[in-house]
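All of the numbers you see were taken from the coordinates with simple rules; none came from a lab. These numbers were taken from a predicted model, which means no experiment stands behind them. Cβ atoms are built from the backbone, for glycine too; each structure is taken alone.
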Structure I
Amino acid sequence: MPDSRLQEEAVLRVGEVTEVTGRKISVTVDRDKNLSELFFDGDLIRNVAVGSYIDIRKGFFSLIGKVDGEFSRPDTAFLAEASRVPSSKRSLSISLVGYVDRSGTFYGGTKELPLVGNEAYLLTSQKVHQIHNLVAKDAIPLNVAVSDYEGFEISLPVDGLMNSHIAIFGNTGSGKSNTVALLYQSYIEAMRQRNQAMFEQRVRIVFFDFNGEYSRENCLTPDKTVYNLSTRHDHGDKVPLSEAGFLDFETLSILSDATEKTQRPFLRRALGLADRIRQGEESRRHLQNMLRMQISQILQMADKERAFLLIDYLRQILPEREDEGVDVPLESNLIWHNVTAQFIGNGAYLTSNPDAIPETEIYQRVEAYDFDNDIITDFITICYVQLIWDVLNNRAQNEHIAPAINKLKSKQSDIRKVFDPTNTGDVFARNVVVMNLHDVNIEMKKTLPLLMSKRLYQEQKDRADTASALSIVIDEAHNILSYESSREAESWKDYRLETFEEIIKEGRKFGVFVTVSSQRPSDISQTITSQAHNYFIHRLINHRDLQSIATAVSYIDKITEESIPTLPTGTCIFSGMAGQMPMKLAMRPLPDMQQPKSTTRKLADIVPSIQAG
């Protein structure tokens with residue numbers, strides 16, 4: 001062995017293994033290696049300490065361990081001599097994290113355990129790079145971070161990271177938004193350099209941006225489509241949604257918050273009726289004939305309560321009429337006769353004289369009906385027509401179906417403000433899309449991401465081209481993935497969560513990858529949290545959030561877990577399938593022009609000093 005090798009091993013040796021209990025190893029440190037730093041070949045080397053790595057040599061293998069703690073152990077050699085003062089030796093508690101094989105490749109996990117007496121060494125810079133090298137020889141690297149251990153650059157692999165589900169958690173101000181922007185900006189840049197034409201054709205990325213952080217011109221990429229949506233006014237951008245896209249069962253179920261057992265089957269029947277009515281040039285005449293048939297049945301009913309309920313539905317359909325500036329009611333020439341339980345119209349008993357029905361105001365009002373040429377209003381009309389048929393045929397009850405129609409009516413103004421039914425174009429005018437929901441009300445903030453995610457997921461499943469990928473990024477994910485929301489019915493909340501859970505559980509096989517970012521991981525469905533493949537965990541302080549992380553990310557060691565509340569801004573714990581073991585990373589800060597709009601305002605800049613002014 002060359003002298004240089006002997007000198008290196010003499011300096012780097014810190015002690016030997018004295019106890020092996022499962023994956024827990026005890027190493028007793030040599031007396032002359034208790035300093036905080038060592039000098040070797042003109043360099044200052046950090047000595048072994050809690051949180052650092054150690055190399056245990058066993059034959060041709062290097063077993064890599066992490067120091068979990070230190071303790072003092074009595075020195076039995078000194079105790080044997082009564083004349084000496086009792087002393088102790090420094091011992092380290094080690095957890096094995098992986099090994100370096102003969103070829104110099106690092107693998108996470110435990111393949112072998114050391115033997116008592118195996119020597120332990122500080123890691124050389126070469127081995128440090130080996131265990132932190134996450135990118136294979138021919139893989140595409142993303143240079144996004146610096147290691148917290150020794151401070152060298154860390155590259156993350158595109159395959160293994162970006163083709164997986166990613167969870168990014170951290171309190172506000174911890175650097176979470178910078179990590180999201182940095183990952184996707186690096187990903188977009190690397191893939192465009194590799195093959196811009198194929199990237200733009202085969203890879204689609206959509207951001208649901210709840211706070212307007214990623215809509216800045218140079219954030220993520222200048223070559224993106226931003227939909228600045230608003231429900232406060234009509235001047236915001238609108239997402240393309242063709243008539244066929246609106247008259248879709250899943251779309252309407254989401255927009256109307258339809259329940260599974262009663263309302264969704266009703267919507268399916270209403271869509272069937274819409275298809276029958278809208279076929280051919282006589283659609284208006286077809287619907288008018290239906291209304292006349294319904295009115296004839298209603299005016300011959302013996303159930304007063306049901307009859308007037310159905311007339312209320314017709315009031316939602318038929319146009320209003322004025323006579324000398326005064327509204328004329330639909331039932332203006334109708335009287336209910338309680339004794340015989342039937343309508344009287346223009347003096348005639350309608351049950352026994354159905355020929356008098358065409359002379360009633362409500363029947364004659366049908367002739368003035370016409371479509372509004374507004375897909376939302378026209379479909380609501382068809383829903384009322386279908387509901388009348390269902391009530392007449394005892395197929396449905398009003399209290400079960402009406403809430404879905406009322407929900408659709410209450411949302412129609414917001415739907416028009418964020419969707420454009422006349423635009424048949426593709427949502428992805430460019431392959432990177434940011435949907436800015438900052439100016440959208442809470443109800444549509446929950447509805448729109450669900451609707452678009454469901455739609456895009458189905459499109460991706462239906463694509464014949466298997467060489468394609470869709471990335472869905474949900475910022476502030478607790479807004480729509482929370483199971484504690486009290487703003488909606490339990491059935492609708494369950495449907496929303498089940499939809500996203502299906503995407504995150506089944507999407508990978510169809511090329512759909514989800515990234516969730518949140519400052520409250522404890523509010524997010526545990527199914528979604530636990531299904532992520534890679535985690536970037538910034539500073540978290542709340543006990544429930546920490547408990548949620550400990551439950552979902554079981555392979556984070558205790559020392560790493562305990563450091564989460566004290567992580568500095570921009571530093572995170574990275575753990576997952578793209579890495580062999582948990583690592584503490586300092587994420588590279590983006591230049592000012594490329595940062596998301598999430599920086600903390602400085603009060604000193606808001607209120608400058610008098611002298612400065």
Structure II
Amino acid sequence: MARQLEHFPNLVTMFLQRAREKGEAPFLWAKRSGQWQSISWREATRQVVAFAESLRRIGLQPGDRVMLVSENRPEWLIADLGIMAAGCVTVPAYITNTIRDHTHILGNSGARAVIVSNQKLAKNLIPAVLFSSECHHVIDIEDIRTGQAMDAAQFHRWIDMVAGEPDIAAVENRVRSVGRNDLACIIYTSGTGGAPRGVRQHHGSILANVEGAADVISTDFGWDDEIFLSFLPASHAYEHTGGQHFPIGLGAQIYYAESLEKLAANIEEVRPTIMVVVPRLFEMLRARILKTIESSGSLSNYLLRRALSIGSKRYEGRSNPLDLPMDGILSLTLRKKVRARFGGRMKAMVSGGAPLNPEVGLFFQSLGLTFLQGYGQTEAGPVISCNRPAAGIRMDSVGPPVKGCEVRIADDGEIMVRGELVMHGYWHNPEETARVLQDGWLATGDVGHLDENGRIIITDRKKDLIVNDKGDNVSPQRVEGMLTLQPEIAQAMVYGDRRPYLVALLVPEAEYANKPDLQQILSKAVDRVNADLSVIERVRRFITADEPFTTDNEQLTPSLKIRRHVIRKIYGDRLDALYGR
């Protein structure tokens with residue numbers, strides 16, 4: 001029988017309940033001096049409660065906002081829970097934010113305090129604090145230097161804020177008054193256009209997501225002593241809910257990856273059972289696996305071809321009994337090796353944050369890894385739907401809505417969502433709130449439909465659809481996804497609104513970038529993609545980018561989606577010139 005998650009009144013109560021059950025069992029892990037070291041549930045509780053009491057001691061009141069600027073680490077989650085335990089509201093911020101971004105969020109949220117993890121992140125944050133009229137406290141996890149005393153804010157050391165033996169019972173009593181409708185955090189959407197907007201996520205929004213995700217895991221896999229590896233930005237709604245509070249709901253352990261560069265090694269060391277991922281990571285891992293196998297000799301290449309062939313036939317419902325012996329061989333050889341690269345006990349990798357190319361999902365499924373594509377938005381907690389093995393995984397869908405989420409398709413094809421998971425609106429932005437919340441329904445801005453089994457099929461972003469000069473609609477994300485599957489193309493953006501055909505901006509893979517015949521190499525890659533596209537989707541011309549799209553140059557969001565408006569501003573004239581040749 002599927003195990004059901006309890007119905008908690010707020011996120012802090014859920015944490016305290018799990019901590020009582022787990023006691024001295026390990027909870028949060030980080031690498032210190034080359035060794036993985038843990039913080040137990042009991043010690044985490046002590047620190048959470050101590051931090052909450054310290055926030056009240058320095059003068060913060062219920063409802064006050066506290067900004068959190070830190071890389072993923074145990075202190076991030078302890079701070080988040082401590083802020084809420086004090087009755088305050090967490091305002092997570094990306095570590096890639098500029099001074100301008102921090103200034104906007106501090107000003108818009110009216111945060112009274114900020115938590116910053118280290119000197120590097122303080123560099124862009126402290127100037128923003130100086131511009132703020134509301135922020136009067138800076139809490140540093142590691143010691144930071146400002147060069148001179150600041151009258152604008154008091155500095156507090158994290159180690160002092162979490163010291164002592166606080167009264168846990170007193171905090172438990174206080175949080176009993178916090179309900180599911182109360183504000184938990186304001187998450188500023190990085191957005192692919194415009195200034196970030198503060199999404200008001202209430203406790204019930206995140207808890208509804210946790211309950212929906214637990215229902216998926218329980219029904220299809222069961223849960224016991226789960227292990228998560230956290231590497232997506234904790235300030236992003238997907239990781240905040242799926243990689244932090246969802247593990248708490250399951251009573252799981254969370255390991256914090258050292259870095260993206262060390263992620264592959266960390267996966268093998270930690271051996272996670274569940275991972276929250278984004279498609280771009282798996283596009284990169286697929287390219288790496290293909291390269292390794294291609295250089296490993298003819299046998300490895302043969303096994304890969306057979307694995308993909310059998311996986312494709314199984315997916316399409318036309319399995320051949322004659323493939324069974326080879327299927328057994330693959331399970332003992334290639335698939336076993338690939339699974340070992342992912343730790344050997346992975347139950348599921350759940351992909352979200354951006355559309356997944358079906359070919360990527362099928363690749364990993366064929367190699368023995370369960371790959372579930374989900375769909376969501378910050379405005380919905382963020383998880384709206386997820387593929388479920390029991391219901392049959394379709395790589396071109398994002399699965400049925402999670403438990404407690406209602407979905408309908410508007411007359412113009414827009415996906416509309418209703419349920420406790422939907423935000424209460426944008427912070428201090430009634431105009432945008434009224435635009436996206438309509439009679440209790442969230443207008444997602446995504447276009448799609450429901451298939452015969454109730455699974456959501458997304459065709460594109462409503463505002464990202466390219467409409468050519470003949471009125472035909474083209475999904476840029478589909479074409480871009482196919483382009484980036486080519487080994488020579490790392491990133492791509494297609495362009496062509498109100499134009500006769502599509503053109504593209506391409507970022508070549510590093511190993512091809514300096515080759516003298518780069519244009520020919522990319523032309524052949526584009527030709528291969530065009531062969532599988534309709535006439536209106538084909539890319540007729542292209543230019544190469546001056547540099548890769550990154551978060552540092554603001555051409556990618558922190559969840560690795562391209563910022564079209566930024567890229568168009570830089571390359572628009574050159575892309576337009578392609579039509580004049």
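Here mean count of other Cβ atoms within 10 Å over residues 291-298 was calculated and came to 18.8; which of the structures I, II was it taken from? Working through the options, I get structure I. Using the calculated result 0.05 for FRET efficiency 1/(1 + (r/R0)^6) of positions 219 and 339 (r between Cβ atoms, R0 = 41 Å, to 0.05), pick out the matching structure from I, II. Matching structure: I. When relative contact order in percent (Cα under 8 Å, 6 or more apart) is computed across structures I, II, the figure 20 traces back to I.
So distance in nm of label points 7 Å out along Cα→Cβ at positions 235 and 347, computed for just one structure, reads 3.1; which one of I, II is that? The read-out was computed on structure II. For FRET efficiency 1/(1 + (r/R0)^6) of positions 259 and 395 (r between Cβ atoms, R0 = 35 Å, to 0.05), the highest value in the series I, II is held by structure I.
Source structure of the calculated read-out (Rg and Dmax of the Cα atoms in Å, 24.2, 77) within I, II: II. To test your reading of the models, identify which of I, II gives 61 for percent of Cα pairs over 24 Å apart, for residues 115-410 alone when calculated. Clearly, the read-out refers to II.
Here mean count of other Cβ atoms within 10 Å over residues 243-250 is compared for structures I, II. The highest value is that of II. Here FRET efficiency 1/(1 + (r/R0)^6) of positions 59 and 427 (r between Cβ atoms, R0 = 35 Å, to 0.05) is compared for structures I, II. The highest value is that of II.
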